Structure I
Amino acid sequence: MMGYDRSVSAADHELGPETVWHLQMPQLRFGRNAVAELGFQLSDLGVDADEDPHGLVVTDETLVDVGHVDRVTDHLEDAGYDVTVWDGVEREPSIENVDSCIEFVRANEGADGYDFYVGFGGGSCLDVAKATRAVIANGGEVLDYIAEPTGEGEPLTESGPPLVLMPTTAGTGSEISPVAIFSVEEKNIKEGISSNHVRADAAVLDPTFTTTLPADLTGKVAMDALGHAIEGYTTHSFDGLLRASNPQERPVYAGRTELTEMFSEKAISLLSSNIRTAVHNGDDIEARAAMLKGALFGAIAGLTAGASLCHAMAYPVGNRYHTYHGETIAVLTPASTLGYNAASDPERFAEVAEMLGADTDGLSTREAADRAKEEYIRLQQDLNVIPSGLNELAGVTEEDVDWLASQTVETQQRLLRCNPRPVTEEDAADIFRDALYNWEP
């Protein structure tokens, strides 16, 4: 018998278990020098170079400075495409940052916008590209499509012209995600647009763009990818959720399936076994490729099955202290996903411990489950680029815990509903307290 009061479901649901699962993905191209096929990818999406289409590359100044954007635009121009570059994306972008990109599009191309879009960079660049394309296609402004009470909560009905995303970091998974997340600075919260109309049409993943990522950022974004994989592996099963009244109401975070579990397992293996090399020897293209592949697999798993408690806690921290999302996930995962949530299914967390490389021989199931947290912390210590906890990350102290806990519970129900164990404000405070120090710095 299902515990209906605890199951995750669409707002409009039937009182019965879900029986159908659904996987929607962009077209994927992966491999060294995959950027050379960007023009072919656009053509495959119906963008005919002979019709003189005009496209927009959404990126940031750093990627322009290191020459990566030139590689992208050169390939596009060689394929016959006319492109403009907008390099105004900010780290952890705000709604105002997206508005700036939308204003640029309307000023240069009018209400209909460009004929195609390319998002190039880390998760911030990809999210801005996704939201820009969606708002231009549907009209209005970003806040029209942010959930109430912050926004108007209007549904997206159009996807718009083709959008191709190209990640330069191995972590966020934004290239396949149906969600774009932004800060609402006046409220110290983060909000998102969540819809399959936000999802890109294609993703081109080329590991050669990741070799210039510094060691510290390599480690920090990888922790986000590992978080996706573990959260996706340990969240609710799809048939433990309530069935939506119609398929359109099925949430984009729809619970784990046998397929997402396979991606989670492979992601955890690829990431945990290659991250040390990628951080300490960033020119190792084999390790970089394995990390990018692991991040993709982790996103397929976690951003289909559902991110949960750790991500819910990370957004209030990131918005208040302006920390990188990946390092915030890194310092919260031991106390949240691998600490608090381990009690929800010790056998499953014991499997996670083994995937991370822990020796669980001779241990009880519950003891083996606890080894996942220990092994994860050991991995972070080996990388030597991850803060030892919230205190070292951003100076968070005991006095900040209650506010963070209240913000988590009050503003992140979308993610907490995905968590395999119920979370009260008191629980969240205890977890934040535990995350202040994961080890002695």
Structure II
Amino acid sequence: MTNIAKSRLTQAQLDAHWMAYTGNRQFKKDPRIITAASGHYYTDLDGRKIFDGLSGLWTCGLGHSVPAINEAVAEQVKTLDYSPAFQFGHEKSFLLAEQITQFMPEGLNRIFFTGSGSESVDTALKVARAYWRKKGMGTKTKFIGRAKGYHGASVSGFSVGGIPANRTLYGQGLESYHLPHTQVPGTEFSKGMAEQGKERAEDLINLITMHDASNIAAVIVEPMSGSAGVIVPPQGYLKRLREICDQHNILLIFDEVITAFGRMGAKTGADAFGVVPDAITMAKQVTNGVIPMGAVAFKQEIYDTFMDTGGQDYMLEIPHGYTYSAHPIACAAGLASLGEIKKQGLIERVSNMSAAWENSVHQLKGASSMITDIRNYGFAAGITIAPMGNEPAKRPFQIAMAMWDKGYYVRYGADTIQLAPPFTTEQSEIDSVINALGETIKQQS
């Protein structure tokens, strides 16, 4: 029996859904349908347990079907299902905002709620432009991103992003320029932060010289690039970006949609790498993936600039927001999720287990000539796979499909396999997924 028949879906129903970031034609020939999730495992149509090697989509660090979150969401649905996001409020949004500030670096204490990571990036970029206009420097409108960066699927996100496959189809976006990525020769198979590559930060000076600081609103980078394959910053790189931005009066934005709330073994990537930006975008782990939600943490000085120039107190300080900003059900999920991270000491757990994770992942070095690089930090790892002819994505796809057949969900993207297990993963599960991956890569060779 085919998966289509087992799922009771008709071909018309399958065709009706234009799936996101999916090879729709291949998928709909043999759908991979997930029917349930609990703890660290998904269940598929055959009733097989599939280990979740990517925490959903970097979202479910607490695992799946967490009782405290389920109960909070159920209670909120019964109490207040929706509250207007403009001009009125509900208590949980203020409680969650204050809770989020406890995870942020000191000074990033003003939280703007969105519905996703893409909306968070949009918000951060819009606020950056508006901030400089409020400061009387309205020419500061351009942005600088980075090659291999990912900042969501919106127009602004693909503009500042630097993954070619996410950009080439769509034509002109916002006026943006890009730093080179930090994967330099000689850093292959680095454990944690590489010693080489800091010099790539100096390219920011070249871009500023070319376009002039008076025209540049912000630099946006991921502290660790996740979607491009876990690209970890070299030692001193982020600090140097911070110094250059300060010297030239340019805002620095960290896109922490993946790295915030524990993935790095720290409260944020900013905390892990010891650099404080002017704004942090977040999503994913804030609700453990249960309900869509995002947010941006801004420095108080940015917030105060809008308040001080807002006109009469009944006027909008910034005409921006979303229907689902601070949705009450999402806020309830967020409070429960962040509460569980604290209660269970999961940031400390990830930090403590990161060395064991690192050792396990790097055991794959030499398992196959197809593996050309391994990178890791916290509970994340990226493995670069040699291309098959002129098809760099084919082998990672084949590896990921073979892993699924064996009972493991891992992410394939471009020429990489990506891993990000739940924060509560046991060593036996780490050993299992790494051993299966090594075996699979050898078989694909």
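Taken together, the values in this text are just the output of simple stated rules run on the coordinates, not laboratory data. The shown structure was predicted, so the numbers you read here are calculated from the model rather than taken from an experiment. Cβ atoms are built from the backbone, for glycine too; each structure is taken alone.
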Which of I, II yields -0.46, -0.91, -1.09 [log10 I(q)/I(0) by the Debye sum over Cα atoms at q = 0.12, 0.19, 0.23 Å⁻¹, for residues 222-325 alone, calculated]:
I
Ranking I, II by volume of the Cα convex hull per residue in Å³, the structure that comes out highest
II
When Cα extents along the principal axes in Å, for residues 134-173 alone is calculated, the result is 33, 24, 13; to which of the structures I, II does this value belong?
I
Could you tell me which structure in I, II was used to calculate mean count of other Cβ atoms within 10 Å over residues 190-197 as 17.6?
II
Quick check: 3.8 is what I get for distance in nm of label points 7 Å out along Cα→Cβ at positions 70 and 318, calculated from one of I, II. Which structure matches?
II
Structures I, II compared on distance in nm of label points 7 Å out along Cα→Cβ at positions 30 and 46: the greatest is I
I, II: which one has relative contact order in percent (Cα under 8 Å, 6 or more apart), as calculated, at 21?
II
Rank structures I, II by distance in nm of label points 7 Å out along Cα→Cβ at positions 214 and 286 and report only the one at the top, that is, the highest.
II
The value -14000 for helix-only ellipticity at 222 nm (-39500 (n - 2.57) for each DSSP H run of 4 or more, over all residues; to 500), derived from one of I, II, belongs to structure I
